[in-house]
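Only the coordinates and a few stated rules stand behind these numbers; no lab work does. Not measured: the values here are computed from a predicted model. Cβ atoms are built from the backbone, for glycine too; each structure is taken alone.
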Structure 1
Amino acid sequence: MDEGIRIGVLLSGGGSNLQAIIDACRSKQINGRVVFVGADNPDAYGLTRAKENGIPTFVTDYKSILASLSPDNLETRIPRDFDVDKVLALQRIASNTWDRAKQVAYFSKRAVAEAALLQDMAGYDFDLLALAGFMRVLTPYFIDRVNAAPDQPRIMNIHPALLPAFPGVDGYGDTFRYGCKVGGCTVHFVDYGEDTGPIIGQRAFDILPQDTLESVREKGLRLEWELYADCIALFAQKRLKIAYRERPSRDGGVSRRKVVEIST
């Protein structure tokens, strides 16, 4: 019997997108099933949703892990397979104003937490890792241990804005405060930057004069639930392919950009 793809989910909060994924699997919109739910926050309500649906859960408490690190013990806690020079060369997260020492400290600490997360995930076989409101930026150390190959990404994220506009933690808030007339959400594969990975799908909605920040978020969430399920369904159908497109660069040369192509 074909049970479809195995989906792992990471979250930090309420888990409404998790519920949408569970419902889409149950209705057979997605040919797959959720095999685990992990959280960085022990109080995340999404863990309760998972347990109510008989899905195994775990907590990788980032806050406690990071608080336990100090200059005296950090070096002994860093995972043995962490290559700081490689991570610094790949990452597109750190600000250009950070000096090397600050970058080394930041990514070393994140590697400790991500190693714990990888260990908690190690007991589960999964085909796709879906971030459903997981409020932690993933570094190259983690990404390269989940992806089978650069052109076979398997970490997917839902973002509350029409990327590339308004990356970061408060997409709907940034959209509303900027005075946009249109808002929306985006599903993309995760790469080494913050919300910069190749886009799989987007949905948009009008922002009306009477809308509030709360109503904008409500409109966006309803679209998120539909869009995320649709994009995961495409992944399960093996219809998503990474391709490269060339475009002129500012220095007069040609740059290559990763894009997602959807086959029929």
Structure 2
Amino acid sequence: MKWISVKNYGEMSRFGAERLFEVITREIRSEQQVNIGLATGNTMIKLYAMLAGMLNQEGLSLVKLSTFNLDEYVGNNGSNLAPDHRLSYRKYMTEHFFDLLDPELGFKQENMFFPNAVDTAEYDTLIAKAGGLDIQLLGIGFNGHIAFNEPISEAKISNEDFAALPSHLVELNELTIQTNARLTAGNDLKLVPHCAATMGMASILAANDILLLACFQEQTAPLSKIKAGGMTSELPASFLLQHDCSEIVYTADNITL
């Protein structure tokens, strides 16, 4: 694992955009299919704008690009939120990234994938059939979750079983709901769903490369615990310690490690 400190949000966003751009263009120039795991949240907004600009300027065909998002909220009907719901991650990705891509690059909407609440196991099969993820972009929850893989007591699950978790439905932690309400829903707790479909730890950890970005002061505590060493299901992001090609990039203006 590599730890990289950058000055601020802008530098972090550029670092992440350049890293994804490097992987995408390398694979496309080799005439290979490229599979990118994507994350949402305020952390990634500027990164996606930068990445779209880089890809548009480069002008390479994106016909062979497929994207696999980490998660999607689940509504009361047991299905993914409608794409026009204000908190839908599909809506987020469309507005912040896909709509910014030049249509002439040929990215196919059918190559934009999200876990399906109705059949979560299908997602792991889909990723495997595509050849796995070339790189997975991650944020980190204030409680240390990655995707919506929430902390689980060590008394309830072994590290081995936690690392092997498939894509699944999850009841969101109260801190996660409160945080997302504050950051994305105007503090309206009633608006934030309490359930989500998430990519499992197994597919995340199987990615060739992992890039985690952090820029909030509240992420200092979980990151400090990771840096201290030791994997635990009570701190999901700590499992990046077992991945040989993982990087954690954090902003020095808000996070001191």
Structure 3
Amino acid sequence: MNGAVDLLVLSPHLDDAVLSCGARLAAAAASGAAARVVTVFAGDEPAAPAGRLATELRERWGLPPGGVLAARRQEDLEACRRLAVEVEQWPLREALYRCDAAGEPLYPTLAALFGEIAAADQPAAAEVAARIAALPPARLLLAPLAVGGHVDHRVVRRAAEASGREIAYYEEFPYSEWKWFAVERALGGRRGWEPEVLRLTPELAGRRLEAIRAYASQVPALFRTEARLAKQLRRAARRAGGERIWRRSRPGGPAR
């Protein structure tokens, strides 16, 4: 997968791109454009994950010990197949499984996962930046805006900004729906930003929903039911006018 692409979406985890940009990916593929999802943190969990949080989430997702990421990678492959887009999954571990030199989790609680990036995590951030810089050219490269503040989303955003590549940003669903003014906080205020909205036809909305349904371990954990998923997607589309990305209207601006 080394050739130039029209649309390349950086996904921190094995669902972020489809949850947030599913209609845009579907529209690109339908038009004959080359579209690709690159999941940054898709590597296997440790044989014996340290920390209670990893175990609690695995049980909530209904996945077997030692098989969490293998199952989630298959879900992601199926979701992207339904959208007819290419997939690239990097073997880097997500924050939930990253540990310090003593083997202790860097982010042992949910609060930590949405807190500051650990100083010991800098090597992971540097590797992400190097990998992003080496990606093939793309007419549109989308990075997460880091709505909600998850450590991995912020690592990917900062790495994309440090790569020297021209990028636009997508607002992550469902974080954009769960937290008041979360998008504005991630932007640092709307001044200096311009939105670009993809209007959703029934076909695009349907294809996005069908792709998201492929994440069988995540939909119940995030939305409880498919009906609630569909309702939240409709609400997000009404709020934004469709599926929205952001571009800087002036150089610079803070990295979140």
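Numbers for the structure displayed
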read-out: Label whose coordinates, when distance in nm of label points 7 Å out along Cα→Cβ at positions 46 and 246 is calculated, return 2.6 (choices 1, 2, 3); value: 2
read-out: Among 1, 2, 3, which structure scores highest (criterion: distance in nm of label points 7 Å out along Cα→Cβ at positions 198 and 222); value: 1
read-out: Structure from which 37, 37, 24 was derived, Cα extents along the principal axes in Å, for residues 70-165 alone, options 1, 2, 3; value: 1
read-out: Origin of the value 3.8, where distance in nm of label points 7 Å out along Cα→Cβ at positions 78 and 134 was derived from one of 1, 2, 3; value: 2
